[in-house]
Structure I
Amino acid sequence: MAGTQEVFELVEKGRSRQIAAAVQAAVDAGVEPSVILNDGMIAAMDSVGKKFSAGEVFVPEMLVAAKAMKKGVDVLKPYLAEGEAGANGKVIIGTVQGDLHDIGKNLVAMMLESSGFEVIDLGVDVDKNLFQTTLQENPDTKIVCCSALLTTTMPALKETVAMLNDQPNRKDFSVMIGGAPITDDFAKDVGADYYSPDAAGAAQTAKAAV
């Protein structure tokens, strides 16, 4: 559909100023809101994620595309069925205690939102107990994402994952970790379910996990 294709292209190119009008025009033309969301915006972010993984675009391009999608979703929200924008489920995300880095974490959060997840962002320097209480308050959480960007905060990441693995509802959610010093081997050693080296990969892994 012409309206959906325009939305796709505007999100992919990060055209924040034009996206709201294009989304509204597609709605006014009778395109189903879920189609605009899935075939227009989420598909565009999938495309950006693949290009990022292939080294064809970089973090700035991903950020502007995610910003455009956010503006588009804001227009679409009143037309979507309850929960449709977060149809893939709930994700808790945060950078572990002692670590104040947030650019990578923010990018992962945006990519997850762009992939149809409802994201609870705990921010940076997150005590493991806050992960635990947030999980208890949101028992329908599908994935908990923890990041560490410093080698000195890897022990805090290990402790956080150990705490998550001890939760009585552990089988109901997955644990994904990432960050500059983190490796797939480290993820396996500490008992995380998934590791992702970048934001695009995190979104793809999350979708496969649910």
Structure II
Amino acid sequence: MTDHTKDTSGFVVLADYVPDIIQEIRYHSSYNFIGERINGYEEPCAFLTREAARALKEVSNEMIVKGYRLKVFDAYRPVTAVKHFVLWGIEDQDIRMKPYFYPDLEKQVLFSRGYIARNSSHSRGSAVDLTLFDMSTGKELDMGSPFDFFGEISHPDYRGITQEQYDNRMFLQSAMVRNGFLPIDCEWWHFMLKDEPYPDTYFTFPVAADILK
């Protein structure tokens, strides 16, 4: 049985724990697979459970020594945002972002293929979507596909990309796994804390900076 709650006591502002992160919170913008700001994202900031934030700090420390910074696209995702995704997938005929995010798939299969979840691990507060930013070039590492691109090319083990792109994915994945995160099989950017503190709880509070004060 799962619980839903507005309790924010176990959460932190990620930038307070990992001040070196770069944030591009896509669901606060219109540049995402739906094409509009997503319900529940009132401000472009990232929250995580305290445990996940501590683990991500260790990843950041490793990467900074090697010349990289973490770039976060999404972290905690309110249940209201997931409902927005589901309603769009079931009822909305709008496919304006299809050429950019799912050109080879019909939107109705995004759930069955695992790209969008009806109950997201992000709503439990210990999942994060991220990439690596190369400080020497001033660019993101080339991972072979963009964040939130729905297709086989985004599977972490997909080999129809260059060796460098595959190595970049494994570089990120190994650092995340080494520090307690688990990957998934269809998105190279998604990781969840293995020992997540709230495995059966889905949180409903919005992403707004003052809500954790």
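We did not get these values from a lab; they are worked out from the coordinates using the rules stated. Only a predicted model underlies this, so the values are computations on that prediction, with no experimental measurement involved. Cβ atoms are built from the backbone, for glycine too; each structure is taken alone.
For the reader, a short list of remarks on this structure follows.
- helix-only ellipticity at 222 nm (-39500 (n - 2.57) for each DSSP H run of 4 or more, over all residues; to 500) derived as -15500 - corresponding label from I, II: I
- If FRET efficiency 1/(1 + (r/R0)^6) of positions 34 and 186 (r between Cβ atoms, R0 = 30 Å, to 0.05) is computed and equals 0.95, the structure in I, II: II
- Among I, II, structure where relative contact order in percent (Cα under 8 Å, 6 or more apart) as derived comes to 19: I
- Which of I, II leads on mean projected area of the Cα convex hull in nm², for residues 114-169 alone, largest value: II
- When semi-axes √(5λ) of the Cα gyration tensor in Å is computed for each of I, II, the one that comes out at 24, 23, 15 is II.
- Of the structures I, II, the one that 24.1 was derived from, the read-out being mean count of other Cβ atoms within 10 Å over residues 74-81: II
- Comparison of I, II - label where mean count of other Cβ atoms within 10 Å over residues 66-73 is highest: I
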